[in-house]
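Novice: What follows are several structures.
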Structure P
Amino acid sequence: MTAGTPETKDVVIERTLDAPIALVWQMWTDPEHFKAWYGPMGAAIPVASIDATVGGTRLVCMEMQTPDGTMQMWFTGEHREVVENQRLVYTESMCDPEGNILSPEEMGMPEGHPGITEVVVELREVDGKTKLTLTHVGVPADSPGATGWTMALDKLETHLATS
């Protein structure tokens with residue numbers, strides 16, 4: 001596993017997964033699989049709507065338990081590239097439950113946080129396993145978002161082992 005450097009200003013994580021590419025692809029494009037692993041440790045995904053076609057939309061709800069009760073974060077985006085079993089590119093923005101994009105300021109994010117980011121998932125077969133390269137453009141490599149992706153990919157590995 002490698003992570004981007006603060007100079008790149010983007011999260012970049014590589015993993016070699018002990019699973020065939022077709023199964024790893026399903027983890028990203030099938031809502032039920034996505035709900036099983038996405039998000040940091042302790043997060044639940046009660047809603048995942050994924051239309052994995054170019055121009056298709058996504059709507060995802062991440063739920064966390066806090067001392068003040070359940071907190072929900074909603075994300076929406078549009079698929080820009082879909083090359084089955086090879087490459088998935090989609091935008092990501094914070095939104096309300098109806099998918100209306102909210103500004104970072106409305107969500108309490110720090111000044112300068114981008115309103116729209118881009119997630120690039122690249123898959124390559126290597127010796128019967130799948131090399132996954134995840135790039136989240138616009139999310140700093142040293143941010144909580146980077147930590148969340150690392151935890152999510154740990155959960156992905158666990159889910160793949162039972163699928």
Structure Q
Amino acid sequence: MSKSSRGFTLLEILVVIAIIALIGVFAAVAVNAARSKQRDATRLANIRQLQSALEDHFNEGNTYPAGELLPLGDPTTSACLGLNGFLGDCSSESAVFLRIVPGTYADGLKGDVTCGDPARKAFCYTQRAGGDKYVIHFELENALPSIGLQKGVNCAIADGMQAGVCPEE
């Protein structure tokens with residue numbers, strides 16, 4: 001071969017392929033992390049929406065809806081929130097606080113929070129103190145230290161949200 005021949009050597013081609021593969025791996029990791037954070041943001045937005053509707057229910061009826069480890073968003077038991085509490089259908093309700101009760105996105109969750117029959121990953125609602133309080137157990141994929149929430153089990157109450165399992169009454 002003469003020195004004037006043009007083209008890439010095998011080593012140069014392999015280096016280029018390795019660099020492209022490495023960039024692809026980094027891109028896939030970044031996309032998966034972004035999706036995980038987006039799912040957590042949606043879960044938090046749904047919890048805040050539920051808390052707001054529960055406060056509306058309390059203001060109207062002076063009590064939180066009945067329920068014991070109720071999987072929220074279940075189409076048969078908690079599809080909507082009306083004056084009579086969580087129901088599968090609110091078409092006959094005189095007041096509806098939340099026409100569609102959001103469930104959790106199960107993707108990415110380990111299953112630390114489950115309820116219902118059969119047990120499934122869900123936002124798990126329980127009325128406490130004879131209707132004066134409530135708790136919602138929910139799970140996150142990532143820790144959110146800026147708002148005091150951890151990866152795994154967290155708790156929503158009337159006063160806000162906190163990391164860990166909801167305290168007993």
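Computed from the coordinates by the stated procedures, all read-outs in this text should not be read as laboratory data. In this text, all values refer to a predicted model and were calculated from it rather than measured experimentally. Cβ atoms are built from the backbone, for glycine too; each structure is taken alone.
Novice: Assuming 29 is relative contact order in percent (Cα under 8 Å, 6 or more apart) as calculated from a single structure, say which of P, Q it is.
Specialist: It was calculated from structure P.
Novice: Assuming -11500 is helix-only ellipticity at 222 nm (-39500 (n - 2.57) for each DSSP H run of 4 or more, over all residues; to 500) as calculated from a single structure, say which of P, Q it is.
Specialist: Q
Novice: Out of P, Q, choose the structure whose coordinates give distance in nm of label points 7 Å out along Cα→Cβ at positions 93 and 125 equal to 0.8 when calculated.
Specialist: The read-out was computed on structure Q.
Novice: While we're looking at this one, here's another question. Of the structures labelled P, Q, which one yields 15.9 when mean count of other Cβ atoms within 10 Å over residues 77-84 is computed from its coordinates?
Specialist: P
Novice: Moving on. If you rank structures P, Q by Cα Rg over 2.2 N^0.38 Å, which sits at the top with the largest value?
Specialist: Looking at the calculated values, the largest one is Q.
Novice: Upon calculation of FRET efficiency 1/(1 + (r/R0)^6) of positions 29 and 53 (r between Cβ atoms, R0 = 35 Å, to 0.05) from the atomic coordinates, which of the structures P, Q produces 1.00?
Specialist: Value 1.00 for FRET efficiency 1/(1 + (r/R0)^6) of positions 29 and 53 (r between Cβ atoms, R0 = 35 Å, to 0.05) corresponds to P out of P, Q.
Novice: Distance in nm of label points 7 Å out along Cα→Cβ at positions 45 and 85 computed as 2.2: which structure among P, Q?
Specialist: Traced to structure P.
Novice: A further question on this structure: As an exercise: distance in nm of label points 7 Å out along Cα→Cβ at positions 117 and 149, calculated from one structure in P, Q, equals 3.0. Which structure is it?
Specialist: Considering all the candidates, the number was obtained from Q.
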